[in-house]
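See the structures that follow.
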Structure I
Amino acid sequence: MKFECNTHILSDICSNVQRAVSQKTSIPSLEGIMIKAEGNTVTLTGYDLEVGMITSADADVKENGSIILNAKILCDILRNLPEDRVSFEADERLSCKIKSGEAEFTLVGTSSAEYPELPSVNGGFPVVIDSEILKDMIRKTIFATAENDAKIVHTGVRFEISENNIRLVAVDGFRLAIRNEKIDYSGEEKIFVVPKKTLNEVLKLSAGEDGKISMSIGKRHITFKIGDYDIVSRLLDGEFLNYKAAISGNSTGTVKVSVRNLINSIERTSLIITDRAKSPIRCIFDKDMIKISSVTVLGSANDRVPAEMTGEKLEMGFNNKFLLDALRVCDTDEVIIKLSSPVHPIIIVPTDGDSFLFLILPVRLKTE
């Protein structure tokens, strides 16, 4: 293998691909990035048996070939090379010389024959969606995925794709996030769950991208095509929560409130809540305001937010982080909070339409 290419471009894509490389594995080849030079391109692949990333860059290839090099060392070298051009030359003994200006490195590589083959996804026609829309949908749901759950399926985001519609759903047992959008799609219905790690990579790679993202969905794997990158990921198996039953109940009251005002108030009353001094915030929903307070061993805090309410006065407790996570991704000036009882969840929706829905379970309050 022998090629030459732009140092900065190769360094950038190497840093991205490195995130898909396994950190702890019993398969030594997975600790590296596979480099393949062929035609007029060099292709880099990283894979941890759950998520794989593939991308290519233009190169002056003098000899086709491939090799696996340690991902961390390779990326560190590329970041510190002195010139705009870099050359790679690997021999049959898997010794690879990397040269740029007066700097020269020799790395011991591994045969590419030992690299596991990435899954091939045959899912028929791909689903194509605007990059900005998909990123927004992911941001509005990914925060509600479970960190550790007996059901691994809840550690990912559920995709429901039907004619002209896409819905993303996440749940962790204490809260639920839903994001709906209209898309140009007329294929068969598709329902699948994508791991949180994969979606975080989609967000990172699509930052600054304003084009389209293509999704090819197979039975066990999915491929996201983002610009020059392909992300191949396994899908999560298991029975997802029947969330529709949780959002179908009737509310007994509603509160219309400014998102920014509510965020600011919760942040203020949360200042005395710490990891060592944990406590729910107390919300009293009244006819023209929300009274928000907190009490911990460090002291107390009280605040009020103007609001428009229908229904009876209600007092509830909440995990402050759960409320803030939901409110911070709201892109409307105001929201409607649907109320039922002190022991039933609240539902946060936009004042117009159904683009998002956040359900949050209350926390039992101590009697004052």
Structure II
Amino acid sequence: MRGIYLDNGASTQVDIAVADEIRKYLIHDFGNASSNHAVGERACFGLERSRIAIAESLWARPEEMVFTSGGTESNNLALKGTAFANKAKGNHIITTKIEHDCVLNSCRWLERHGFRVTYLDIDKEGVVSAEQVRDAITDSTVLVSIIHGNNEIGTIQDIAAIAAVCRESGALFHTDACQSYSKVPLSVKKIPVDLVTINAHKIHGPKGVGALYVRKGTAIEEWQHGGGHEKGYRSGTENVAGIAGFAKAAELALAQGVAGITSLRDKLISGVLAISGSRLNGHPANRLANNVNVSFAGINGEELLAMLNGKGVYCSTGSACSAKKAEASHVLKAIGLDINRFPSTIRLTLSRFTTKEEIERAIAIITASVQELRSKGS
């Protein structure tokens, strides 16, 4: 029987239509988009057509989109690039304690290079308020960076309110929208956000492709030097095939919507919460459409994962980007989860390819596995 893939927060299956689009630019229109001949011009046309499509998905201008190698690079460029470009104004940055590791580690690097960083607390559901941001802003604050939808617990932040506070104070606002892109509406026309990070492989596109929205007029330093590609923001020959696949993936994801995924997510939540000693982590309602993060009292999460893997249910204990580390999740620590529940937490993330039958099977397998481990005294 086919396995049940519930680790879409780590990466998604590439859609067949996306793979076909990628193949076109690998086999046929394979030229360098900077080359001044017909093959290069076809690649350039594909690159700029994709830029328009990605920009339109955010209600942005095409010239405001910078293509990168993924979310990690986009976040590094957003934080380091704006921090150094605006250093004459100040050296203060604000973020939260539940950001993705690439944001937190960029902030720590910036601290070693003369910047001050405030790490805001969040409540037990993973929420940070606009009032907290307002209270933390000083005359020297140059950037606020807050994740839109958390990659571990799925909580969605009110970035519209936070962006408004930043705009009033004159601080730039960046949001990491890798997990929320195409799942939560985001219009840069309506929300005064200055920088937005998105990537392809969380929406059934290829790995190794991302983008950074940079609002026109935002000062940002180039962080990767070379031939001046991407309007001088990010040098390096563009991955046209991957970018074309990114644009196709965005088109399909936005057309599909999230109603179906949300319904299956709610079914999964109901099923796992029916298990005694279970607890949903993150906001109960205002959470990503595909995210279920749950703890089971008295269970070792790694043992549960191993058992589920053997039974064909594929999930994780948290962010795949930090899963090789032995330390407890910084996100679970930040929400104040009982330390005894840290080892018993798993993350189940769905996609538009997840079926009702798979969710029903997953609930039955998870329930039986938890009971089996408890009977063994895991």
The value 1.4 for distance in nm of label points 7 Å out along Cα→Cβ at positions 70 and 94 was derived from one model only; which of I, II is it?
I
Thinking only about distance in nm of label points 7 Å out along Cα→Cβ at positions 6 and 358, which of I, II has the largest value?
I
Computing distance in nm of label points 7 Å out along Cα→Cβ at positions 182 and 222 gives 3.2 for which of I, II?
II
Supply the structure label, taken from I, II, corresponding to distance in nm of label points 7 Å out along Cα→Cβ at positions 102 and 262 with the calculated value 2.8.
II
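Taking 32, 14, 13 as the value of semi-axes √(5λ) of the Cα gyration tensor in Å, for residues 30-109 alone derived from one of the structures shown (I, II), identify that structure. Each step should come with its number before you reach the end.
Working: I: 19, 15, 13; II: 32, 14, 13.
Going label by label, the one that fits is II.
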Comparing I, II, where is distance in nm of label points 7 Å out along Cα→Cβ at positions 118 and 302 highest?
I
Out of I, II, which structure matches 23.3 when Kirkwood radius over Cα pairs in Å is calculated?
I
If you rank structures I, II by relative contact order in percent (Cα under 8 Å, 6 or more apart), the highest one is II
Output -5000 (helix-only ellipticity at 222 nm (-39500 (n - 2.57) for each DSSP H run of 4 or more, over all residues; to 500), calculated) maps, among I, II, to structure I
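From which structure (I, II) was mean count of other Cβ atoms within 10 Å over residues 14-21 calculated, if the value obtained is 20.1?
Numbers: I: 20.1; II: 17.5.
This value belongs to structure I.
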Distance in nm of label points 7 Å out along Cα→Cβ at positions 78 and 254 was computed and gave 1.8; which structure, I, II, did it come from?
II
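Values in this text are rule-based calculations from the coordinates and carry no lab data. Values in this document were obtained by computation on a predicted structure and should not be read as measured data. Cβ atoms are built from the backbone, for glycine too; each structure is taken alone.
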